[in-house]
1. When you work out Rg/Rh (Cα atoms, Kirkwood Rh) for each of the structures I, II, which one comes out largest?
2. Which of the displayed structures (I, II) returns the greatest value of mean count of other Cβ atoms within 10 Å over residues 165-172 on calculation?
3. Which of I, II yields 1.2 for distance in nm of label points 7 Å out along Cα→Cβ at positions 69 and 125, as computed?
4. On relative contact order in percent (Cα under 8 Å, 6 or more apart), which of the structures labelled I, II is highest?
5. Can you say which of I, II returns 19.9, 66 when Rg and Dmax of the Cα atoms in Å, for residues 45-172 alone is computed?
6. Using helix-only ellipticity at 222 nm (-39500 (n - 2.57) for each DSSP H run of 4 or more, over all residues; to 500) as the calculated read-out, with -25500 as its value, let me know the right label among I, II.
7. To test your reading of the models, identify which of I, II gives 4.6 for distance in nm of label points 7 Å out along Cα→Cβ at positions 13 and 117 when calculated.
Structure I
Amino acid sequence: MALIAPSLLASNFLKLQEECTMLNESEADWFHLDVMDGRFVPNISFGLPVIEQITKTTEKLCDVHLMILEPEKYAEAFKEAGANMLTIHLEVCPHLHRNIEQIKSLGMQAGVALNPHTPIILLQDILQDIDMVLIMSVNPGFGGQKFIPHSLKKIAALRKMIDDAKLNVKIEVDGGISLQNAKQVINAGADVLVAGSSIFKSADPKETIRQLKQL
């Protein structure tokens with residue numbers, strides 16, 4: 001059974017407390033929090049003050065996905081804001097091992113995200129040091145995009161790489177996840193599904209989460 005991590009980026013920010021309460025009452029496992037800087041990705045989302053308030057509302061794991069340049073400058077601040085898992089992009093970290101060591105030293109779990117064009121082979125020398133790989137199944141920056149079908153092959157190949165090395169590394173998939181394709185994504189090897197629009201824009205978000213958990 002996959003873990004479900006609703007992306008608050010798709011929530012109604014005018015009713016953020018109500019959205020957090022809904023997620024706490026649902027079968028969701030994690031809160032997924034997307035941080036964008038307008039430089040690495042062509043969009044700007046929310047930052048530390050909002051995350052600090054969101055994390056106060058929940059006991060569930062807060063999974064913070066940094067789509068930003070120079071994440072090392074902010075890792076400590078995100079820890080203080082309540083992040084349990086900090087995921088950074090391989091594409092922006094020339095000293096990725098150092099970045100991972102920093103995140104771990106702060107007491108957080110460490111994840112590495114890959115854009116759709118980035119091959120998983122680039123993880124082979126860091127895989128043993130991380131807790132999770134985030135496969136982006138859309139180009140990062142905006143919610144509501146269509147799932148890139150090639151992502152399934154990428155997930156399956158990463159699953160084999162992790163299993164062959166006998167590592168305890170989760171595979172998280174983010175982008176275009178819905179009730180229509182979630183089963184395929186799980187079958188390919190995903191452990192965690194990030195879903196935004198398909199949950200928050202549904203008629204009954206709690207029921208959508210429940211259905212995703214049943215797949």
Structure II
Amino acid sequence: MSRPRFPAILTGLVLVFFHAPLVVLILNSFNASRFGGSWEGFTWKWYDLLWKNAPIWKAFLISLKIAAAATLTSVVLGTVAALALHWYRGALQRTHGWLVGLPLLAPDVLMGISLLAIFASTGVPLGFGSIWIAHTTFCLSYVTMVMLARLQDFDFSLLEAAADLGANRWQAFRRVLLPLLWPGILGGALLAFSLSIDDFVITFLAQRE
């Protein structure tokens with residue numbers, strides 16, 4: 001029986017719709033015109049100007065440092081939060097889950113203003129540290145949700161089997177739980193890094209003027 005062609009065609013159209021703007025953007029990066037409305041010839045000058053622009057490279061390196069720090073912190077805290085939410089039940093954990101999911105619903109502007117108010121009232125200096133805290137705050141929620149989805153299908157009888165074979169808690173965690181959770185951890189880390197690099201509104205409000 002032949003497969004229906006409509007799903008494949010629809011998938012192809014969706015992919016074209018998502019990637020066509022990127023193709024146009026790449027092509028216009030070689031356009032001699034300052035604006036993308038007309039093609040005035042092929043040029044490398046925009047890349048030459050970018051290569052010589054020191055402030056942009058400095059900002060790029062700072063963005064990478066913040067994204068790496070926020071990703072590492074949110075992965076550790078998000079994994080621990082997901083394990084706590086999955087293993088324990090109660091009113092406290094329901095509140096915990098609500099607080100973890102709140103940044104997913106709040107607009108970036110509202111989150112940025114709220115964090116700025118907290119930093120101002122507590123005397124936290126604005127700069128690298130405040131941006132790191134701000135990015136960790138919203139990346140943590142995404143990592144936790146990814147890890148919770150991973151834990152839904154996790155077979156915890158494997159930990160009991162490891163204990164029966166003589167493994168202590170640390171050995172079971174390091175050799176059984178952590179390797180099996182690694183795909184979810186990696187997915188959450190990639191998502192957190194992408195969100196941190198992409199964010200502007202929260203970063204703008206959490207930085208020093």
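1. Values: I: 0.93; II: 1.09.
Greatest value across I, II: structure II.
2. On the way: I: 15.8; II: 11.5.
Largest value of mean count of other Cβ atoms within 10 Å over residues 165-172: I.
3. Values: I: 2.5; II: 1.2.
Only structure II yields this read-out.
4. Details: I: 23; II: 28.
Across I, II, relative contact order in percent (Cα under 8 Å, 6 or more apart) peaks for II.
5. Attributed to the structure labelled II.
6. Numbers: I: -9000; II: -25500.
Checking each candidate, the match is II.
7. Working: I: 2.8; II: 4.6.
Considering all the candidates, the number was obtained from II.
Read the figures in this text as sums done on the coordinates, not as results from a lab. On a predicted model such as this, the values are computed, not experimentally measured, just so you know. Cβ atoms are built from the backbone, for glycine too; each structure is taken alone.
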